[in-house]
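The next part holds the structures, each set out as structure tokens.
A short reminder: the numbers here are calculations on the coordinates, not readings from a lab. Owing to the predicted nature of the structure, the values given are computational and were not obtained by experimental measurement. Cβ atoms are built from the backbone, for glycine too; each structure is taken alone.
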Structure I
Amino acid sequence: MKRARLLLSLLLAAVVWLPTLHRFYALDEPERELIAARLAARQVAAPARGAAEMRAVNPEWDFMRRTYVVLALANRALAHPGERVRSLAAIDAIVDQTLASADEHGDVHFLLPYAKRGPFMDPAARSLFIDGEIVAMVAARDLVEPRDATRQDALARAARIERAMRASPSLSGESYPDECWTFCNTTALAGLTMLDRVAGTDHGALARDWVAHAKAHLLDPKTKLLVSSYTWDGRVLDGPEGSSLWMSAHNLLVIDEDFARDQYARARRELGASFLGFGWAREWPAGSPAHPDVDSGPIVPVLGASAGSSGLALLGASAFGDDAWLGTLLASLELAGFRDADGAYRASNDVGDAVLLYALSFGPLWQRVKEPASGPAALLQIGGAR
């Protein structure tokens, strides 16, 4: 009888307390801003302190961290005038070092070893992963304040991107030999859109044509979500994946907002989950084959939660104003991430911290991209916004 009463008491306690547990881990707006400010300060003070460890696991992470930090600091420079000078200095240091490494070591410096398995299908191509994110970094900096030193490099890469995408049967550039990624192609298109805003160029037709092709050929038949990877001629390699979709939908916001919102809504429905105030994201839609890899990260049994998809879901939720789900995702991070005094989470790594910083800082940069502008006058207009 005593044991039964004890079990009943524990059950009643669980019923009362479990639904309220998430409140102890909820982050309000001031707390979110404090975390973002501390992460930004850490990136400014020591932007590459974990680079060696990341490169040992995946050299792509070293490169992607740079992109997310630059995008985040550009947002903060626009939103927080007091941080503008130090943020721009940090961005310039990251961009200059990235360009120097790419010039000295080539694209393979930031790519996985299988980049050397053979030539690109397009003999004149370079990795769209590298070119696209460098254009995005340079253009993001120029959206805050123009910098002549890197403009020509960005324009040359932009021309290379357009030529490669136009030459492909799938209207997509290769990131690796005979391997195109939706993540990389949408990032490249977002970078070109940003560059158009500051340089007076016009890649709108390319973006529209890619979206039309993607809707016709790159959507999963069952979920209508964008597939994650495919060959140069358009044969699907991997179906929808959360570690690609959240970033791709965010990119599409400055390319085709209706398509972006459609993709986010579908990804939210197929991959998003929450329970008792805690949220997470799966890597694959229900019923799809699961192939855990370095992008998906560890998969939590039963829940199917993916570290990679859940991390980038923070950006998706932030970019699409889905504050309710963003709150549950952050509560999960607080519960399981073990935050330190610098705002970083011990369960994460530097690229994860950079994604979180970007998610918590998101907004001003994309707003600036979508401001009305006309031709070369756009550059002068932005140059005057100091």
Structure II
Amino acid sequence: MLEENFIMWLARIDGISIKKKWDILNHFKSAKQFFYSDISEIRYFCDKNRINIKNILDLKNEIIIENYINELYKYNLKFICKNSEDYPELLKNIPDAPLGFYMLGNMPDSIYNKVSVIGARKCTQYGAMCAYKFGKELGENNVVVVSGMATGIDSMAHKGAIDGKGKTIAVLGCGLDIVYPPSNANLRDSIINNGCVISEFPVGTPPYAANFPMRNRIISGISDGVLVVEAALKSGTLITVGQALEQGRDIFAIPGNINNVMSEGTNNLIKECAFPVTNVEDILSNLGIINKYNDFSNKIEKNNNNNTEKSENIKNLLAPDEKIVYACIKESPITIDEIILKANINIQTAQYLLTMLEIKGYIQKLAGQKYIKAL
């Protein structure tokens, strides 16, 4: 089994803080090494570091890890750990970085800046309009919009980013098998098709209130800056702001009506720590984003011209059965059912060959059991 599967196992052990789990990884060099270490060595380390060994021993079983892997396949999830290219670079550097997270969709390319857009669930019409406007204009400027898919400001920011032909990331406080809130089922699908939905919490985890402060540190941890659209003086939004400040992120806030309680939080942030913004250029210029993508667009065009040559080189490295399946996959998404028909193979063989091609990095799995070349 792969190291990432053992990290997923370690991340799912209850009763051990994230810090202590990182201590385990640092001491034993890998989660796999920790799993297969002698019980006496594990016990000595746990006693020395005041870690409850019972929780570890109760789950120290390869069958349990296999069950976790099967869950990923069942729900079409990926588990992204720190050594994965999809693990955001900024997130790696926060003090309590998650060991990994579950993902539906595809993480936007690391070349793009990310800005969190957060605020009240019960926002005003003005707040909703601003969240959509800024989300759309950030998307139009190739800035990934990060939020929590809650009703109100979060939802409007995601919708704006999608309508602006941009990418967006939703960070949830529950397992990815749960649509929360249920009213955002269609939005969730749109986010997956234009970015990804991620969660630190495994399948089956309900949206407990205690999960959201943990979720919020990831929202700010992924991002270059945090935009607060609308928030009351005492709100969960301000908890995210506090975490963002600890992480060294820039805080932006949209000024609001001084007579509206939903603007008290944002107006107070402007007085204390936030940059006041009235248009998207205020954010782009502060983060140094303007004109950043000209060179990147040229690189994409150049890479596209080389795709055919790269594809032929890859074919020379594949086994005969892998070549047949790889030849079915193009630059546009194709379903596993279409691959089975084209390659004239059964589903078990198709799943095995597709998994091998994905592990080798030649193809990429998308939502809905679809595949695309990863050139």
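Couple of notes before you dig in:
- Comparison of I, II by mean count of other Cβ atoms within 10 Å over residues 143-150 - largest value held by: II
- helix-only ellipticity at 222 nm (-39500 (n - 2.57) for each DSSP H run of 4 or more, over all residues; to 500) from the coordinates reads -14500; which among I, II: II
- Among I, II, which structure scores highest (criterion: FRET efficiency 1/(1 + (r/R0)^6) of positions 95 and 191 (r between Cβ atoms, R0 = 25 Å, to 0.05)): I
- When relative contact order in percent (Cα under 8 Å, 6 or more apart) is computed across structures I, II, the figure 12 traces back to II.
- Winner on Kirkwood radius over Cα pairs in Å once structures I, II are ranked, highest first: II
- When distance in nm of label points 7 Å out along Cα→Cβ at positions 199 and 335 is computed for each of I, II, the largest belongs to: I
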